[in-house]
Structure I
Amino acid sequence: MDKFNDLRFQKKQLLALVKKNFAPEDRKKIISALEFARKAHKGQKRIEGTSYIIHPIRAAIILLEDAQIWDADVIVSALLHDVIEDCGVSPKAVEKRFGKRVSRFVELLTRPQRRKEDEFQKETNKIRYLKKLSKASREAKLIKCADILDNMRSAAEVPFYHAAWQSFPRWRREFHRALAFVETVHPVIFRKMRMALNVFELKRFARAVVRLGR
């Protein structure tokens, strides 16, 4: 995991996979989506402190390496999956730039949010959203699987002193529910998610031990 939060390394890995496995036209579209997402997420940070763009990059890599997805629109959608929800980009803007299929995937991956959600509301709304997404296309579900796996790995990287640790009980419940969703979609991602959940649980336990020792 030493390169997990290394943006330069992750971007280089993605571009190498794209260069090796896609025709020039598809490569151009994927690289354009990467740049679009980078600009949309500019200035945003992940909870663990990294630039936000590293998350969609890693999600795209999961689809390429673990799910063996070579559909350019799916990889483009993975790179753009948070731009409507987190950046205020309109579905029309995505459609105009990358086509209706990509726009549809990104809209499916956008969870409707209330302006202010407490922990209970957020958890309840995510349960409803995941249930709704279970009826979506396999491509959309695969992107969501990659998103969840990367979020699970990221959660284990959150420093012990960070206030976000207060959300860990909710995250833990969400991750366990997500396992059932992912199991129906892709066996390799499911297996890796179980491994990531074990790491998350171990670090959560370690934090509890540290707090008791204070």
Structure II
Amino acid sequence: MFIYFLLLLAKSPAIKIGVQFPLSGPISDYGIYCLQGVKLAFSDHPEISLVVRDNEGKAEICTEILHEFAGMGVCAVIGPVISPNAIIVGLEATKFGIPIILPAATNTAVTKVSDFLFRVCYTDEQQAEAIAKFTFFTLKRSKVAIISDTSNIYSIGLALYFRYYFESIGGKAHIIKWNGTSNLSDTLQNLIGSTIFLPLYYKPASDIIKFVKELMD
């Protein structure tokens, strides 16, 4: 359905779709996997030309790429991936009138920025509610410590939504504010044996999980 939507948007036989993902930098795995999915989706449509750009996960580069795409006359753009970048790009989207498809931007505010932003994934609120119910009803955990990266709106939003839904069903959740760079070793040592929720990107989350596992071995 998505591909046919893009076909309808095209104004000429030469269909160009802009794709901007973080293909290098600290969140490149997100972009690489998304790009693989996009290429697979369009593999049966040779009439569509994908113009791929690496935004390195940086908001300023995302905006520059959008301006480039507008000058090239693309009929739609896929990306950025993360919510902070999507919001920045959304501020420019209306000016160019180019539909922007967001494959993984989960912040609930994203699609409110512009009528030209379209999300194709769940929101932070939806995933927080599902995780909260799973933790309380399936894992039978009534107390949770949440490590929230205060430098990241994704982490802040998901942490707050989780706490809201978890406490609304009878649980207790405590948010531990982290700046995203400081050493968490003392905090994590004090949390051994506790249930910890990590609303973080994959790299810091995996580092924390490895550290806790080493403490428990």
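Any read-out appearing in this document is the output of simple, stated calculations on the displayed coordinates, not a laboratory observation. Since the structure is predicted, the reported quantities are computational estimates derived from the model, not experimental observations. Cβ atoms are built from the backbone, for glycine too; each structure is taken alone.
When mean projected area of the Cα convex hull in nm² is calculated for each of the structures I, II, the largest result comes from II. helix-only ellipticity at 222 nm (-39500 (n - 2.57) for each DSSP H run of 4 or more, over all residues; to 500) was computed and gave -22500; which structure, I, II, did it come from? The structure behind it is I. Kindly point out which one of I, II the value 0.90 was derived from, the read-out being FRET efficiency 1/(1 + (r/R0)^6) of positions 23 and 159 (r between Cβ atoms, R0 = 41 Å, to 0.05). Among I, II, the structure yielding 0.90 for FRET efficiency 1/(1 + (r/R0)^6) of positions 23 and 159 (r between Cβ atoms, R0 = 41 Å, to 0.05) is II.
Of the structures I, II, report the one carrying the highest value of relative contact order in percent (Cα under 8 Å, 6 or more apart).
Details: I: 19; II: 15.
Top value of relative contact order in percent (Cα under 8 Å, 6 or more apart), among I, II, belongs to structure I.
Set I, II, criterion FRET efficiency 1/(1 + (r/R0)^6) of positions 15 and 135 (r between Cβ atoms, R0 = 35 Å, to 0.05): the highest-scoring structure is I. With mean projected area of the Cα convex hull in nm², for residues 39-150 alone coming out at 7.2, pick the structure among I, II it was computed from. Going label by label, the one that fits is I. Comparing distance in nm of label points 7 Å out along Cα→Cβ at positions 47 and 143 across structures I, II, the highest figure comes from II. A value of 3.8 for distance in nm of label points 7 Å out along Cα→Cβ at positions 95 and 175, calculated from one of I, II, originates in structure I.
With log10 I(q)/I(0) by the Debye sum over Cα atoms at q = 0.33 Å⁻¹, for residues 63-102 alone coming out at -1.10, pick the structure among I, II it was computed from.
The correct label is I.
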